[in-house]
1. Work out distance in nm of label points 7 Å out along Cα→Cβ at positions 255 and 279 for each of structures P, Q, R, then name the structure with the largest result.
2. Of the structures labelled P, Q, R, which one yields 17.1 when mean count of other Cβ atoms within 10 Å over residues 79-86 is computed from its coordinates?
Structure P
Amino acid sequence: MARRALITGITGQDGSYLAEHLLREGYDVWGLVRGQANPRVTRVRRLLEDIRFVGGDLLDQGSLISAVEKVQPDEVYNLGAISFVPLSWEQAELTAEVTGMGVLRVLEAIRVCSGISSSRSPKSGQIRFYQASSSEMFGQVRESPQTERTPFHPRSPYGVAKTYGHFLTQNYRESYGMFAVSGILFNHESPRRGAEFVTRKVSLGVARIKLGLASELRLGNLDARRDWGYAGDYVRAMHLMVAADRPDDYVIGTGRTHSVRELVAAAFEAVGLDWERYVVFDQSLRRPAEVDLLCADPKEAKARLGWEPSVSFEDLVAMMVESDIALLSGKTLRSESDAEAVWP
């Protein structure tokens with residue numbers, strides 16, 4: 001009988017790639033959605049016809065219990081979050097409720113539906129839980145590269161909320177014996193990345209300039225450095241963590257960093273243009289508290305899970321630019337929401 005997985009955040013970049021991966025592995029895949037009429041649900045349903053959906057909301061404990069009871073999953077992947085870091089300053093309370101408290105509600109739904117209490121060992125065949133933690137938890141880093149033992153110092157409401165969810169996952173594992181793991185994922189991108197994120201903003205901007213639809217690209221901090229990888233690689237790591245013999249937390253990244261400046265240069269190079277002729281620095285796009293450097297040390301994931309990235313930074317950037325050129329050809333997109341509506 002096929003294993004059954006329930007994914008929150010299935011309409012996002014990671015959710016769609018994870019669903020594809022699990023379907024290839026023979027899983028019965030369910031996605032938690034707030035409303036069937038959501039355009040993003042239609043988009044994912046068109047991409048992945050074999051997915052089934054169940055109603056639920058990370059803000060509503062009862063709906064999550066009902067969803068787990070209905071689906072009866074073997075595995076739950078919590079990818080749902082308010083994930084755009086700059087927005088977390090503008091909507092800090094909502095970020096805390098969804099990105100932080102949402103983890104608690106999913107864990108409680110699993111605990112209640114599994115009949116787990118602090119005085120009773122979990123049943124055999126328990127539901128396995130994956131929490132999408134983030135490199136933003138490291139924030140103002142105390143060492144580089146960052147490992148599973150590097151202290152956290154988050155620099156945004158998003159990072160703080162992710163840190164709460166990360167420690168809560170550890171707490172439920174230690175308090176109830178639940179098979180609960182966290183993947184501390186560094187930046188991972190793809191042509192499905194939201195248009196508000198800097199990588200997709202760059203690839204869309206370069207595509208517009210190449211096609212004559214724009215004459216400049218406005219960006220904030222060009223010196224921030226990140227460890228960028230391909231989202232399709234990172235969802236494999238999620239599955240490997242959940243399939244492991246024992247639960248633990250892992251840092252997932254490439255171990256290489258690049259500045260936003262290098263990202264921009266690579267994107268313009270992919271279309272044969274000089275980036276310095278088109279990029280404009282915009283002070284208003286800087287974060288209230290910057291995270292200057294994030295770099296993963298993924299040796300534990302390699303040694304214990306056998307995981308390694310397969311797509312290089314340069315190939316990832318070229319992939320995104322080529323995809324957005326194809327997307328924009330014959331279409332004039334005036335806003336980020338337009339780009340989201342025609343997600344490839």
Structure Q
Amino acid sequence: MTRKTDLVRDAFHRQYEACEKLGSPFTARICRLAGQRLHPGGTVADAILGWQGDASALGDSVPLRLCGALHALVMAGKSEALAALYPPHHEDISDDDLWRAMATAINAHKAFILDRLTGPPQTNEVRRVGATLPMFLEVSRQTGLPLVLSEVGASAGLNLHPDHYHVDLGGMSRGPESSKVHLAPKWPGRPAPDVPLSIAGRAGCDLLPIDPGNPADRDRMLSFIWADQADRLSRTRAALDIAAASDVRVEKADAIDWLARRTAEPMNGAAHVIYSTIAWQYIPESASAKGEEIIRAAGARATQDAPLAWARMEIDGKTPGTGLILILWPSGEEHLVGRADFHGRWIDWHGWPE
């Protein structure tokens with residue numbers, strides 16, 4: 001168990017570093033304390049330290065599962081001691097006091113936390129629209145057609161509604177100013193395509209879809225948003241309201257089966273855009289290879305009247321942030337069109353080479 005425990009502690013340390021970089025010092029602190037002070041002997045501690053899978057962010061994201069469970073207890077009013085030390089009351093709290101409250105909550109709510117550890121974190125980060133929208137605009141610029149969106153790993157479907165948000169792409173505004181979701185990522189790169197955007201259809205799949213109109217589903221998703229990032233919480237609540245008011249619901253489906261169905265017939269008169277944001281990595285390697293094969297086979301069948309695009313905001317092993325890769329068929333051209341922060345706080349748009 002020693003080697004396994006070391007790997008789990010390393011996962012907590014790496015998540016601590018990631019949270020610091022992504023602007024959540026409080027969640028970083030939760031990860032650091034849990035990684036350092038959880039010890040074998042308790043039901044929850046044994047489940048975490050003896051985790052059977054990959055505890056890291058590239059696997060089961062165990063640190064964020066625990067963070068989400070603790071935040072859920074605070075949100076539901078189930079742990080007054082923990083709530084008293086959580087944002088906005090977290091300034092000048094000692095590590096000892098915070099860990100004492102964490103340990104008390106972990107011991108008092110074993111069944112709840114063990115249940116929450118069985119499911120992956122889902123935040124459906126709305127700011128990633130700042131990365132996908134310029135890719136959609138590029139497809140519109142090149143095809144002159146309305147778009148049909150197909151999102152893999154769509155969670156609650158919040159990123160299926162880019163035309164319902166007010167988005168500032170480096171000084172170029174898109175979407176209704178009256179929207180309660182305003183996005184303004186830092187934009188150090190080239191101008192985004194300035195063309196009309198028409199979305200003729202939208203759909204998404206997820207193994208564990210969230211119903212934006214279901215209070216329990218909403219609360220679970222919000223619990224995974226870091227407690228000291230009030231702007232993300234309010235933005236996500238507003239996006240959930242927009243998604244709940246629509247008639248679009250994410251389908252519970254395996255991504256590969258769903259892609260096969262979505263690409264079975266050409267979408268004449270529209271550009272079909274398949275996309276994902278930090279989701280493709282969670283598909284098992286053999287399945288992701290099959291998914292790519294399905295997409296590329298559909299691309300080979302694409303025509304000028306029924307083009308296909310594959311837009312990815314996915315980890316590519318390079319820095320900073322994530323790569324934005326766009327492929328457009330029938331030409332099959334593929335380009336790195338930019339890089340983006342994991343949470344969409346900045347977008348470095350390179351554009352499509354002329």
Structure R
Amino acid sequence: MDFSRRKFSIEPAAPAIVMAFGIFFIGAFDYFSFLNRNDTFFVLLYSVITIIVLFMVIFTYSEVSKMKELMKQPVRSFALGTWIAALSVFCIVIKMYTENVLPWLQFLTIVNIVFLSCFLFMYVRSFIYLCTTHKTMKVDGIVLLSTVSIQSGVLMLYHMFGSFIFPIFPWVIGLGLVCYMVGFVLIIRSYTKMNWTLADDWANTNCIIHGALSITGLAMVLTNAFSFHITFIVWGVTVIFFLFIEGMECVRAWKRYKRYHLRHGLFSYHVTQWSRNFTFGMFFAFTYTMYERGYFHSYDSVANFIAVFLKIWAVVVLCLLITQTLLFLHGKSFTFLKRKVLQWMK
């Protein structure tokens with residue numbers, strides 16, 4: 001058993017893969033007719049990938065020592081938020097593309113909410129540690145997975161139970177915003193106090209700074225838990241953060257290209273890169289849902305611009321997903337071949 005666990009070890013943030021593909025099915029997928037004709041196949045493939053990833057995560061971290069080791073790391077432990085968000089997104093996708101499975105999905109929703117409730121205590125403990133005993137520890141966008149997991153729970157509850165539990169939505173969304181503000185302050189404090197370079201110390205997960213706002217805004221739009229004006233403000237702030245963070249990413253890409261060249265600077269695989277696919281897809285889903293519900297229709301020119309933007313952004317989301325998948329396959333195949341060569345040499 002110990003040998004098997006080492007052999008199938010997986011990063012705790014690996015369910016971000018499920019999140020990235022899932023948000024594509026929820027949002028941009030409808031913009032591609034050539035994919036829609038085979039939606040059953042793609043959803044089935046997505047289900048297989050999800051089951052494999054979640055099984056490997058459960059199998060790896062059901063070992064008490066590994067789970068304890070993860071929980072002792074106040075920043076890395078926030079990766080557990082991908083477990084909640086992945087299952088939430090997966091269940092929403094299945095509900096959208098299949099029939100007669102709602103009772104099972106509602107059961108999974110309840111199980112997921114129970115796990116989220118347990119993780120909330122971990123979030124609070126980690127935030128306290130980072131605010132007190134671990135003030136010098138580097139903090140990046142991974143801590144905002146607390147917000148992502150909470151808001152994904154809201155989306156899951158909305159899709160599985162509808163308005164039946166509406167009274168709790170504003171409170172839960174508000175809790176996600178509180179986690180966002182605490183995490184954001186910690187990120188700012190970390191980057192203002194430490195010596196860092198954009199090329200080497202800027203984390204891939206910092207894109208969650210705008211991604212967490214996107215999923216918060218989507219939860220607001222779907223549940224109607226907040227007013228039109230508050231939701232619009234959240235969308236505006238999301239756009240500003242998106243432009244700033246991704247502008248930093250463009251500069252970072254150029255610096256990494258000059259320092260490490262194309263292969264190692266830009267096209268080397270890391271599991272945290274899936275967070276970009278998720279956040280880009282979530283920004284599409286947030287904006288698309290606002291557009292569909294008439295948030296931009298008061299001004300025809302703005303609505304027309306958003307309509308064109310969504311068509312372009314859907315292509316961007318798909319291209320990034322394909323690119324990241326190719327990086328993943330190349331990275332894993334290279335690692336596999338390297339391991340086999342080392343075994344052969346021994």
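1. For this comparison of distance in nm of label points 7 Å out along Cα→Cβ at positions 255 and 279, the top structure is P.
2. Traced to structure Q.
Bear in mind these aren't lab numbers, they're just calculated from the coordinates by the rules spelled out. All of these numbers come straight from a predicted model, not from anything done at the bench. Cβ atoms are built from the backbone, for glycine too; each structure is taken alone.
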